[in-house]
Structure I
Amino acid sequence: MNKATEIAHYFITLAQKEDENDLTNLKLQKILYFAQGDYLIKTGNCLFSDNIEAWKYGPVIREVYEEFNHCGSFPITVFDIPSKVKLKKVEAITDFLDDAWNKYGKFSASHLVSQTHTNGSSWYTTYNKMGAFSVIDPQLMKENWNKHQICDC
């Protein structure tokens with residue numbers, strides 16, 4: 001199974017190809033969350049093995065957060081990927097990841113945050129019932145995924 005950092009690295013390479021890269025750590029976290037949820041619904045399996053935690057500003061994968069925390073609120077580029085990291089090929093799922101990027105990458109970080117905070121969403125339920133930094137259960141994500149309505153609103 002993939003690690004969230006491997007998926008993050010792939011999204012960072014896609015963001016690098018955009019005319020204007022606005023992929024901050026905050027936005028990356030939300031895209032990973034939505035990709036995980038979509039993959040759970042599509043396949044019944046997790047896209048990556050890392051836990052997603054319910055933080056104040058939405059879902060966060062701690063390992064990804066820590067890897068790119070040094071970027072602050074600035075866009076992450078391929079130059080921010082640690083030099084010791086060898087980009088793993090995710091060929092078996094590139095079509096899925098490209099679709100996820102096309103679906104979510106166009107939105108601002110603040111829009112994605114607002115979508116994760118929807119009443120009844122997995123983040124909302126976990127954060128409000130179990131508290132900050134609690135792990136969002138993938139089964140809960142599958143059950144509540146219809147609460148997320150990503151739109152151009």
Structure II
Amino acid sequence: MSVDPFVPADPRALAVWGRTRLLLWPEDYVLVHLPRASAAWASTLIAPADGFGALVLERDEVSLTLPSGRWPPPGAIPETARVEGPFRAITLDVDIDLDVTGYFAPAAQRLAAARIAIVPQCAFLKDHLLVHARDVQAAIEVLQALVRDALALAGR
């Protein structure tokens with residue numbers, strides 16, 4: 001039995017998708033894994049970024065997303081740094097109320113069905129996706145179809 005990803009438990013999710021615009025950041029990005037002890041140093045790398053960037057600090061690592069032209073930085077780099085990319089960053093450009101549930105699910109399901117790997121990065125108001133640069137056009141098409149479907153379903 002297949003589940004329609006557009007029958008959200010929270011009907012507000014459908015309305016939010018209908019208002020979603022896609023913002024494709026122009027640069028290529030890298031995703032960097034650093035040891036937890038590198039947190040202060042990593043924050044100096046992300047602070048001057050003009051475009052999209054993210055720093056996630058958690059128990060086991062520091063994860064850093066920054067334009068590929070900013071990596072590697074000058075000076076010493078931790079031996080355990082791991083770098084993946086190039087990625088492109090797509091912002092789902094709509095403010096999302098933090099009480100809305102299920103908004104991201106249809107995007108994840110449809111991109112997975114299209115065999116497009118994603119690295120979700122969520123902020124207070126907006127969600128963002130990193131996709132491999134080679135998959136960015138296909139990802140945009142999948143997400144645009146999702147917005148069109150939301151508008152069509154809302155118009156019923």
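None of the figures in this text is laboratory data; all of them are computed from the coordinates on show. Just so it is clear, the model here is predicted, and its values are computed rather than measured. Cβ atoms are built from the backbone, for glycine too; each structure is taken alone.
Can you tell which of I, II yields -14500 when helix-only ellipticity at 222 nm (-39500 (n - 2.57) for each DSSP H run of 4 or more, over all residues; to 500) is derived from it? Matching structure: I.
Can you rank I, II by mean count of other Cβ atoms within 10 Å over residues 20-27 and just name the one with the largest value?
Working: I: 18.2; II: 14.5.
Comparing I, II by mean count of other Cβ atoms within 10 Å over residues 20-27, the maximum is at I.
Cα Rg over 2.2 N^0.38 Å computed as 0.96: which structure among I, II? This figure was derived from I. Calculating distance in nm of label points 7 Å out along Cα→Cβ at positions 60 and 140 for structures I, II picks out II as the one with the greatest value.
If Cα Rg over 2.2 N^0.38 Å, for residues 36-123 alone comes out at 1.27 when worked out from the coordinates, which of I, II was used? Mind showing how you got there, number by number?
Values: I: 1.18; II: 1.27.
Source structure: II.
Taking 0.90 as the value of FRET efficiency 1/(1 + (r/R0)^6) of positions 68 and 108 (r between Cβ atoms, R0 = 25 Å, to 0.05) derived from one of the structures shown (I, II), identify that structure.
Label of the source structure: I.
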